[in-house]
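What follows are several structures.
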Structure 1
């Protein structure tokens, strides 16, 4: 890959650059094997031992990446480990099983504002403060306690993985009777952990005037945005004003995963636990949430789209964060947008058209933020970059809705990205510059308006678990099917063909061997 001199990002009013460092990426001849990457992330020595030693770490530094910046996420993150386990469930069920057991062992059982622990809440981040310098820094500088629970999507994702495991593995519902010892020192089964997670979700929904699952940190120095886009400035209004973190904020893709988790739990309660009444209540809650999502999260301007989320004004009145982001694409991978009724079909097609618009789609995939939004910058962590896992979940949604040709297009983009990067990077730049696809700079600015140092750009992690899982899942699925596919439904096919004709063609496919072990035996 030709290396050009990186350009500094544009600045917004009140920003001043205070630090620039360059981290050139070591030259690599081939993409590392995905299986070998998964083994490293899972602390396994062979493919068969993946899952024997617990969940995956969020990332691992590659050889030659010695700076601390490339080791920051070498830890267990609840959200990350659940997503990897779900993406690879059919091939690596032991990984899903051990992930569920370990996260159940760590499940919250009391209220602790410093760690943001709550009964039933699934952990966000696990570190050992005795040996981990990141943990020590966060304790000294932010008053965190470990383990740390500051996320709102890990808990419904935990419910979803339990449901998927019950449906798709040989052990099936036997997983519900697996015993573990919780943080309370008592023996429980995973059925108990499931019930506790559902109780946490319901408690949050019942405490909210509109029945949404919002986030608001209890530790004043905890994570501000307790979702996957957790940069401090990733939630904002159309004019660029940062969302009001003094009140709750609801992210659209979190409502989607809660909706599906409620339906998943209802199926388990009814089918496996003989709790028909509880199942009916969960389905009623899911339906109420579906209506709220349609009422509060849809915007009619710019052709129509699902907004990023909502915040509240000083009087706690709900306000729309009316910006176009990749988050709306997650709703395709949900029962929320399934159905043949005309309104749902129009919304579904409108979302797809937005995702493939020139503002959201670029060389490296679908951007986290549309290029015409105020805070768009192609090298930022969550405000313009392209994340492989984000694109993969959108591809899964396209397939789920019957747009298999568009799903293949996004999947091939991910494969091309990793072949070009020669690493399983977290994200790529959200631009169309073939010669500068990966951040090499750390750029810090002083934001005078918000009186804080802000990191505008940073290099991505070299082997990120979400990315490894996405590539492995794509390659494994392609072994079972033809590469060339198209929508079978006539209505879907018409939209799909129109969009595909307008999209740039992929470059010549990279050698399949670049994703294999040297013996060619594994992806």
Structure 2
């Protein structure tokens, strides 16, 4: 059916934006609903298939969800929602069982038991892997296969969501640009944003090209609250080569004993933190960053810890290093920190509901409170599984009564992937320099001013670059306001945490052609004055 000015209209009961672990889990968790599963690239896309480290779950002897939740709280630098951490740790055990039931092939030891690895800030060996270091890819394979075979789930690829349609104060669907410039209104009373994070904002990143903050802007334009956007996690060990994105050298390498050394081969992490290479990610990343700022080089050396075992244990790492000219069995591998995970996102409740009726979010697009200021390693896939299922349960049970929304007029047509591409590199350099591992007031203020000029120079119409500039403006505003250092947010001019700032920052962003204005709804104004 055609709407005004040629916009096609198709009906759904649930629209899911994103085909990573969170989106696929949400789409599979509802029964009896017509589900439209949208991805702007292919089915196997986004950050989930790239996840090497694994899924953290308290399934081993001597472990428990309570211990897992306690480790999560400790890693989050005071901002983890303890109740959410307990939900994720508890429900995560069930999520792993469901994965096995649908055919996910997790690594097992010689006795047939699930093999458990160790990563930073975990008090137990609880990291599940698949294919050594191909965990995310295996989860997406298993979930995607099930989705394609599920009645009621319809996949739309090459579909870029430009806007959420709001009618009578609630979500009424999504306006989507399909391949070839065809505009379609996916009319639905329920929309789930599972579109990933903002990693492509930064010059050095481990995130795929899809990670452009699309869900963040869609939610903001619809009036949804955002939270914790100043907290961007940088992985300490990306392979330092001329590639974009950078190959990840999983934290599991350090969990198995790989060491960080300087150009002279000297270990330096023992003097930085009692846990040395297994210190929290922000500590390790900044220790590397500061040495590199001074002109030094840092390497990851797995030759002694793993040696000839490395190709079988970490096949993706070994292949990526070999492609770059390194033999990870014997060579020291040059590393650099890189943008890796966004702890911020759409503010949601215990069931993934945003404050806009009919809108849910899960995965990296959401901020549930489980990660706090510094995500515990391998908790992201677990959170995606748990909250994907909780979103499905909430959306599936909700009796939605709504009026029929008109198809919106066809918007300005431009290629969302190439629009304003010339600005992209300047934006990424600016974000890396001013919104990265270390920040200060002067740099944030200057970045904010330049970002505002970038926003005003953008062509009309939705695009990936527009989404990234908006995300950067929100991050800059929140980082400028938080006058302390906590977890992944480090201010050179406020280098210590402050008890008065031990709270999450909730904000609402208003966007128009002239700029992006941010209003904070959380405590903090008194402290920053």
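Source structure of the calculated read-out (Rg/Rh (Cα atoms, Kirkwood Rh), for residues 238-477 alone, 0.99) within 1, 2: 1. -9500 is what came out when helix-only ellipticity at 222 nm (-39500 (n - 2.57) for each DSSP H run of 4 or more, over all residues; to 500) was calculated for one structure; which of 1, 2 is it? Answer by label: 2.
If relative contact order in percent (Cα under 8 Å, 6 or more apart) computes to 18, which of 1, 2 did it come from? The value was obtained from structure 1.
Each of structures 1, 2 was scored by distance in nm of label points 7 Å out along Cα→Cβ at positions 286 and 470; the highest score is held by 2.
Which of 1, 2 yields 1.3 for distance in nm of label points 7 Å out along Cα→Cβ at positions 262 and 310, as computed? Source structure: 1. For structures 1, 2, which has the highest computed value of distance in nm of label points 7 Å out along Cα→Cβ at positions 118 and 430? Comparing 1, 2, the top value of distance in nm of label points 7 Å out along Cα→Cβ at positions 118 and 430 belongs to 2.
Taking distance in nm of label points 7 Å out along Cα→Cβ at positions 22 and 486 from the coordinates of each of 1, 2, which one would give 2.1? Derived from 2, not from the others.
Where a number appears in this text, it was derived from the coordinates with a stated rule and is not lab data. Worth saying up front: this structure is predicted, and the values here are computed from it rather than measured. Cβ atoms are built from the backbone, for glycine too; each structure is taken alone.
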